[in-house]
Structure 1
Amino acid sequence: MDLDSLTQQSGDWLRGTGPESDVVVSTRIRLARNISEFPFNTRTDDSTRARIVKQVRGALDDLAIPTVLQYIDVSELGDTDRQFLVERQLISRELSEGEGARGVAISKNEVESVMVNEEDHLRLQVLASGLDLSGCWQRIDQLDDAFEEHLTFAFHDHYGYLTACPTNVGTGIRASVMLHLPALVQTREIQKVFHSLQKINLAVRGLYGEGSQAMGDFYQISNQYTLGLSETQVLEKLSSVIPRILDYERRSRQAMLEENREELHDQVSRSYGILKSAHTISSEETMHLLSSVRLGVYLNLIDDLELSTLNELYIQTQPAHLQKLRHAELDSAERNKARAALLRQRLAAESEND
């Protein structure tokens, strides 16, 4: 797969067409799997990791699934290309920064992907727009079954699937929903949400998952444990909690609008104006301003912007994407200028198309 070609498209999950997309950006499900004949990656050497890759690539050639997965050798990529895949949510930071033979197989629409030799031998992933836990589960279950036709996964009759991290033992499932919660952040109610989620063993992470900070008021809500829980139980728990957060966010948005529409409209308009006119802008400020504009779109304070454009700009203004688009390595100051130029161009084009 030519990574440069990915800069000219966006994954289906960024289109903003899924259910509840005013608050829910995407749904993701990952499954951790290990091939039974090999030790966990914490105890493998370079030759063993290479054998794991060979087996997985052999299975990829014969998978009975509707989509084609194209393999990328991550170990041969440079720093910018690896970061580019992290920014697109196709690989984890752990895989990017790892050592030895490792890679990722990706579908054309970026819905399905398979990381090879991350913490576990395989990390299957399905990523969808909006809130779609059942749809993601059906697709990843099909992908998992297809791999099991060719690979024997480490499995214990009592404990279930065996994984490198004890918290993933059992089903190996990690389901997460990415939410945009600007109203809860601005009204300082977000900590109450975090506290409630922690009580029921749900994790809250930033835009890029574990170890990342929240940017642009985006938060990923996911299960913390799998041992002793079935896939259905994990998904039902998330399915019961997420609608409450959506309702809380929407009521907070409406309250902000009713209590001080003029001030909120001014905030949104100023954010939009800076994005359309700035000649240098940092990634952090861009995320903050885009979050404000995204809120304005859904409160009908801005009417000439598509949600898909905003979602794409969150990704395309990240450092590696800017460098891929410019076909050059850029220092921080150069990236800030390139980011501003991209924003001016895209937002001007949106206004012309309206």
Structure 2
Amino acid sequence: MRAAVLHGKEDVRLENLPEPILAEGQVRVRIRAALTCGTDLKVFRRGYHARMLTPPCVFGHEFAGAVSEVHPSVREWKVGDRVVAANSAPCGTCAPCRRGQAHLCDDLLFLNGAYAQSIVIPARIVTTNLLRIPADLSLVDAALTEPLACVVQGVEDLQLKAGEHLAVMGAGPIGLMATALALHSGVSVTVIGRNQARLDAARRLGAHRVIENAGDGDCPELDRLQPDAVFEAVGKPNTWEQAIRCVRKGGRVNLFGGCPSGATVTLDTTRVHYHALTLLASFHHTPTTIRKAFALIEAGVVRSREFVDGRTPLSALPELFRSMCSGNRFVKTLVDVDL
């Protein structure tokens, strides 16, 4: 099969790889829709991922397709089933899993390899996080399940109430998904970002206010809004600090965007304490939020037409990631793994 192989920092090569033999409990999926992701861009820039990837390796983790082979031990799935798989599965037995925090599992099993013609789904994911796609749902829509599940986790952690005002910092795929979910819950949303195409996407979703912040510095207009809650989806120390600074007394802040390793922030402890702020940091997803995300996609709350606005052949993937490093003009790009 053809696959994109990560060899190191900004080094991705298209290679022909042998398809591994299935082990007990596994299924093979022929990939029909693979999507780019900000995490994959970080992996490309750094050349590795401390928890998930050691080069040389296949990478990419948002995909949907059809089952092309089933190990004889698997009874629930058959060749031809249209499926979407999460990129991980918890063990179900460690202390975090027993506490109901499966996203913090001590033995979280990750899956990568979406930028390829096929992928083997590990037995634990087959059992826990492989979902059947109905005939009337497109595979591209279904491929949004994993990132949306992360956003479902983050929005639920904020405990938004209808009529509240949410500020979403960042108009990338995660920020736009948070916008869609908040609007669906009856929340007023202000989106702050710097890419005009993405801000236009926020407007199409129905954001009540859109603020363009062209540079990397603070947004003075945001400080004046005093929202009830803030969803930070940029992942830079200065945006973390402004998110905490701009929220109203008694407000909640979800520091969703992961900052670079080793980054630090400075907090006004007087404000955090005497304004009784709630600071959150959501990570990843659970089998429950995977299913909630899939149900939202089935219901049409989130659809690919609002998030997938680029398309590229697999052969051009290295060039695409190089261009993304200098500024991604698309929200998400669909990768055609057969070209």
Structure 3
Amino acid sequence: MLSEEEFSNRLLAWHRRAGRKDLPWQRNPSTYRVWVSEIMLQQTQVASVIPYFNRFMARFPDVSRLADAALDDVLHLWSGLGYYARARNLHRAAQQIRDDHRGRFPEEFEQLLSLPGVGRSTAGAVLSLALGRSHPILDGNVKRVLTRFFAVTGWPGEAAVQQRLWAIAERLTPRTQAGIYNQAMMDLGAGVCTRRNPACADCPLSDQCRAYAEGDPLRYPASRMRQKLPSKAVRLLLLQRDRGTLLLERRPPNGIWGGLWSLPECDPDADPVGHCATRLGLKVVNVRDFPRRRHSFTHFHLDIHPLVLQVEASGECVMDECGRVWYNTAKPDRRGLAAPVARLIAEFRALTIGENE
């Protein structure tokens, strides 16, 4: 078995040959830029994150700009990236840095851990990748490399397994070049020790890897016992007042699509016309079906039943002050929209244009 020094030296040598060195957040790697990238990369692949990161940095080049921004601006740039609690936590953390740290990004481990949405691995990544400090990380790629190399059994999400992996990560992380080492571990997991098709012949550790020696790398890491996801149904209402204008509501801060703007909804078994009259004070004059679709979350499937409802233009109860606004789909403003809602609006807009040509 390799010593800790041999393990890290192999990773560092491999990174010099094959590691990623030109990702956007690796250019001028400040603590702020690395932090934003690490939050975006949680449960999201690098290729998907890059365009979002570039747009985010163009709009919010430093933590003060992010802290002073409206949440709608932040969510607008996050729209489509998913897991929107990350964006809300990022915004709250920036405000905490502005208010509690005089706008200076904290560089101490415990201070980072106190920020919303920052856990042990994220804090370690920020300090190691941006400042070169020796802190271990344990993201999904690193977990996969370690469970295979050491043949660690059990699902990595279990507390006992996670504790063992943290102990291994702490032991292996070198005191110098920790940032390069951590990047090498992430790169190895992302490009070589992949989930389904590991390229063991290209791995600098394969001759000492226990999973490779066993002949079954895909056995590790163990999967969580999967249960059939439940399904929920909802009717989303495309309430059209004028041509191309829809009613939007801001969702509660917690729960799915928290803080985003969405279409009004009602139970699929409820009368949508009566719902609009009693809850919104709007009179419906025409109802049309719209294609149904399914959106899957981590814990359930959401079956969406959209309806297009033409309402009288005289409805006055729906105002921005009560979390509702008439949204001009032809000239949209900057609002955070969940991807399924944005697609519905785009389809509605295309249909509206087609009907008037």
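Rule-based calculations on the coordinates, nothing more; no lab input. What you are looking at is a predicted structure, and each value in this text was computed from that prediction instead of being measured. Cβ atoms are built from the backbone, for glycine too; each structure is taken alone.
For the read-out helix-only ellipticity at 222 nm (-39500 (n - 2.57) for each DSSP H run of 4 or more, over all residues; to 500), a value of -8500 was computed from one structure; give its label from 1, 2, 3.
Working: 1: -15000; 2: -8500; 3: -12500.
Label of the source structure: 2.
Given 1.7 as the derived value for distance in nm of label points 7 Å out along Cα→Cβ at positions 44 and 124, which of the supplied structures 1, 2, 3 does it correspond to? Let's see the in-between values first.
Values: 1: 1.7; 2: 2.9; 3: 2.3.
Attributed to the structure labelled 1.
Work out which structure the value 47, 32, 31 belongs to, where Cα extents along the principal axes in Å, for residues 28-203 alone was derived from one of 1, 2, 3.
Working: 1: 53, 43, 33; 2: 52, 39, 38; 3: 47, 32, 31.
Source structure: 3.
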